[in-house]
Structure P
Amino acid sequence: MPKINRNWVEEQFIQAKVKIPVGKAVLAMLDAWEKISIRKQDIDEAHEVFAKLSKGHALVESDPEYIWADAQPGQITVADVMRVKNDAFEEELGTIHNGREGVVVAIRYGDVIFKSTDGREPMLDGVHYSPYKLQKRIGKK
């Protein structure tokens, strides 16, 4: 990658009032970025992939042959096939939960109680989710 102009970056931080810990983190990432050999046409995709993975968001939609819709409270029943949204959780929780598929085993006090059926580890059994973190499988494409 081309050399990053640190003076310009630091001026940007000052003008935008970027917090010191954020600025240090960005400078560390820019230092690593300078060392990477990547084609110019791949830069935007690298940014998008990094942004998702650094937050623990899943990249791949599970079961692309089905249509999924955001779950709505009151429209969920036991045995519905559901998946956790790809961006439902951040960081470590995201790597465990985001994109997981399963079935509704119960509904209690507004929580959807979920059992994973996707064969991934760890097995999720009896996990409580807000319906707003889920999508419901509504049919084939």
Structure Q
Amino acid sequence: MEKMRYFVLLPEIMVLTLDQKSPYILDENKCGVPMTHARFVRERVADPTFGELGMAGVLAGVRIINALGTGTPGTLVAILDEDWQILVRATENPKIVVNGMVAPGGYDMIAGPQILPFMNAILDATREPPTTSRPA
């Protein structure tokens, strides 16, 4: 039987500017857009950490995205332990692509501290499913 990791998608977070007065993430109409936990995971899957693994990374990313289901807060996400390990690496040390070259990326220090709950939920994924959640 394959080893799994489990975490529950958290409620969305309205990331605010440094003065905590205005939304930091804006859409094309300059309206505030909350960060969802599912979007955060999708952005981590888009990290070069996955692509550097070739087809294995692509397959891991597809499995993780599929495990998000509808992405609704409270959804139980169940992923293979080996896929979770890649997701952890992409979460702990995100990378970026600059002029076609992979470079260390890190987090924006305005948004990063505010979305720490999303990061911690991934890092703290359990080997057993929690009892209070709904499946993806």
Structure R
Amino acid sequence: MPSSGTIVDEVEPALERPEEVIDRLIAALGRGDNAGITRLLCRDVCFLTQDATAVYGRDRVSSLIAQLIAAGVDVRSLAHHTLQIGSLALVSARWKLSFRARDEPLVQATEPTLVLVVREGSWKLLLLAPWGWPLGC
């Protein structure tokens, strides 16, 4: 029995593979579940915007993700590759991003870069760059 009085049924299971984080991220974006996404982020997460602006910290990144959700973002994973070295993982992917909340729907093909680390007993996102890592950064 947990000493803090936590009900075990309410605790989410630890994510044992980096790919599980990516799957949950995409699913949570589709549901508009910003709180669920926030639980996948490290406290010191970095989000790289489309114009290569680096935004740091879970609260600030959560605000950006709320904007993506408000824009009706839909993410389709076309492919991904993971390189895992101990408690660090680099994920390169191909996504199709669709934004439904616009007058004219916008669809973008992107090559995101994600870095995950084991923190708090689970894989979490340390770097989230949905539009990739631009040259010259």
Original post:
When you work out distance in nm of label points 7 Å out along Cα→Cβ at positions 83 and 99 for each of the structures P, Q, R, which one comes out largest?
Top reply: Q
Original post:
Thinking of P, Q, R, which structure, once distance in nm of label points 7 Å out along Cα→Cβ at positions 67 and 91 is computed, gives back 3.8?
Top reply: P
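Taken together, the values in this text are just the output of simple stated rules run on the coordinates, not laboratory data. Just so it is clear, the model here is predicted, and its values are computed rather than measured. Cβ atoms are built from the backbone, for glycine too; each structure is taken alone.
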